Each structure stands twice: as C-alpha cells, then as structure tokens.
Structure I
Amino acid sequence: MFVIGLTGGVACGKSLASTYLKEKGFAVIDCDELNRKLQLTHSLVHLILKENFPLAFDNGKLNRKKLAQLVYQSEEGLSHINHLMLPFIIKEIQSELCLLEQSKTPVVFIDAPLLFENGIDKFCQKTICVYIEEKIFKERFLKRPDMTPEIFKKVILAQFSIEEKKKRADVTILSDNKKDFFDRIDLFLNTLN
C-alpha cells in the first residue's frame, strides 16, 4: 500500500484536493473529519475536553462552536487542543491504515493540515503540499463564518509557514484556479501508475 500525505496552508485548497481525490475513487483519511468524529463520539476525548474546556459543554453535550471560540480566545488554546487530540488522531490513522491494508487498497491519502508539525508524515511514502499565495489564502480564510484577522494569525502561528511545508514536501501543487489545479493533481496521479 502506497501512502501519500496531503497538506497545505490554511484555505489553500487542500480540502478541495481531498474531495477531488475521493471523487476519483481514492481512499482518503481526513484528519479534520477524524478530529470532529472523536470530539463528538469518543468517551475519553469527551472527558478530556470537558476537563480542559468545561465552558464548551451545554448540559453535558459538547458545543463545537463554543469549543472553537474558547480555543481561539487564548494564545495557547490551539496548541493545547492539538496536543490533547493528537494521540487519538494518530491511533485512528493507524487503525484506518490497517483496515485499508487488509482490504488491499493500493493508494491511500492522509489529508492532514499539520502533517509535518505532528509527525504524521512518518506514515507516508510521499508528501504533497497544496499552496497558494498568502494574500489569496488569507482572503479565503476570512470569508469563512466567524473568522477574524486575529484567528487567522493564531492559525498561521500554529503551523509551519507555507514555504517550510513546500520545502519538506516531495511534491508541491499550486491551487490558483480549479481547472488548472485539478489538471496538476491528475498529472501527479499519472506518476503513480
């Protein structure tokens, strides 16, 4: 089984690439999706979050919108929650890779915003960084609901710079416009045959 890590800066088109790969029939392990699922369904994660972010709970139920607000309020909030969630995400990745290997899946992508930062690249034979110029990804990020320049700054500080990600990646793919972006992904996919 050939495992490819997919990463990129915030709002650079990584999720679009991930969706495109799924549409083409590739297996994609989405770390953001794993994070969401764990926060809502895993009892130990629930307990840890309740202990660390008690105000994010309404009548014992996690309110992810409140959790996000609390995480972004403090300087260390983002790194703190990443630190809490990482062991669970790694375990889920390992479990999914194991299942995919058993089902003889030839190629698997791991979509991880913090691929290099969290050492998830150790599971990969190849890594891809999706990128766009900073001015554009900042505009894209700020168009998202509830996002502010302050939150953008915190998210950027919690990640390696896009230049660092590009340097560490085996392949870089520019996501300037949808058609060219998909063409570039297809060019990469052709190298896997």
Structure II
Amino acid sequence: MTRDEAYAMMTEWTKSENLQRHMLAVESAMVEYARKYNEDEELWAVVGLLHDMDYEKHPTAEEHPYVAVKYLQEIGVSEEITHAILAHAPYTGVEPINLMEKVLLAVDELCGFITACVYVRPSRSILDLKPKSVKKKMKSIGFSRAVNREDITNGAALLGVTLDEHIQTVIDGMSRVAHEIGLQGEL
C-alpha cells in the first residue's frame, strides 16, 4: 500500500478534522523516526496514517483497532501493517515486536499531548515549542487528562532514547506538517 492510498483510505473512513490531523501528526512522527533509523519512510507513513482509521466509528476497546485490521486483512494489506496497528493499542494484548511497532506505540500519545501543548501557547505554533515546555505540562495533572503520561515516558524508554530526545524528534516531525495539522500559529 502506498502513502497516497493510505491517505485516501484514512479520509474515507475518518471525517473528523481533528482525528485526521492526529493521524497526520502520527504519520509525520513516524516518518521522522524512519529517517532517524534509516527505515522505510513510506511504510512507516502508511502505518501512522491508518493506525486510528476506525476510531471515529468504532471508539471502544471491543472494536478499535479490530474493525480496521479486519478490513485491511480482507483487502490484502500486509501483516506487517496490521500487526503494527494492533500493537499500538496495549489492550489488544499484541506486543510491539519490531522498531516500527515500538515507534508507533511511543509516538501516538505524545502527538496528542504535543498538540494540546501547542493549543495553549500564545503563539499557537509548534515551531517555537521546546521539550522542556512539554515536560512541564506533563507534570500538570489537570492538563490534558486523557493523555497517559506513562505511555509517553515508557515510549521513550522502549526506544532507548531520553524523554527530551523523544519529544524533540516528535516535535521535529510534526513541525514539517505544521500547516496541515493546524499548528503553525497565526499567519
């Protein structure tokens, strides 16, 4: 599956602009890590784009990401992609095995948290966001309560990088698509 095919599928399955932006953010973080580790950027982009494709219509743990995975298997998408999508949701019991799966698990919550951090910045831009600002917000229990901070710190540990490095890598990836995901600030 190509990135363009994955993008078309994501927009067909997901009408929520915020959820589409989240998947684009995860895609950009995946690509940033693929570049860092000299991996297949297009494959990692596809996984980032499709990881939550069924979430809008099937948000429960009983259905997400199983509905998407079943559909992707039916149309012949590789097990490499479907296993990664299953592994990004810890409640599935599917453990991330390879680096791509570990990165997806590591960046998913962090992308959402970084987005929330940008929304409260005076600049409303990711382009001036620093890891220390994100870490400071992580300490605030009342800020973006739905985001699991443990998943973020565990993600960095899973990748064998510091939390600062992990946050900066995701910021760098998301900055490349800041305009697309609404995090470029005031124009």
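Each of structures I, II was scored by distance in nm of label points 7 Å out along Cα→Cβ at positions 7 and 79; the highest score is held by II.
-19000 is what came out when helix-only ellipticity at 222 nm (-39500 (n - 2.57) for each DSSP H run of 4 or more, over all residues; to 500) was calculated for one structure; which of I, II is it? Before the final figure, lay out the partial values.
Details: I: -17000; II: -19000.
Only one of I, II returns -19000 for helix-only ellipticity at 222 nm (-39500 (n - 2.57) for each DSSP H run of 4 or more, over all residues; to 500), namely II.
The maximum of distance in nm of label points 7 Å out along Cα→Cβ at positions 23 and 63 over structures I, II, that is, the highest value, falls on I.
With mean count of other Cβ atoms within 10 Å over residues 39-46 as the yardstick, tell me which of I, II scores highest. Don't skip to the end; give the middle numbers.
Working: I: 13.6; II: 18.9.
By mean count of other Cβ atoms within 10 Å over residues 39-46, the leading structure of I, II is II.
Comparing relative contact order in percent (Cα under 8 Å, 6 or more apart) across structures I, II, which is largest?
I
Hey, Rg and Dmax of the Cα atoms in Å, for residues 71-110 alone derived from one of I, II reads 14.8, 44; which structure? It traces back to I. When percent of Cα pairs over 28 Å apart is calculated for each of I, II, the greatest value falls to I.
Computed from the coordinates by the stated procedures, all read-outs in this text should not be read as laboratory data. Note that the coordinates shown come from a computational prediction; the quantities given were computed from them, not determined experimentally. Cβ atoms are built from the backbone, for glycine too; each structure is taken alone.
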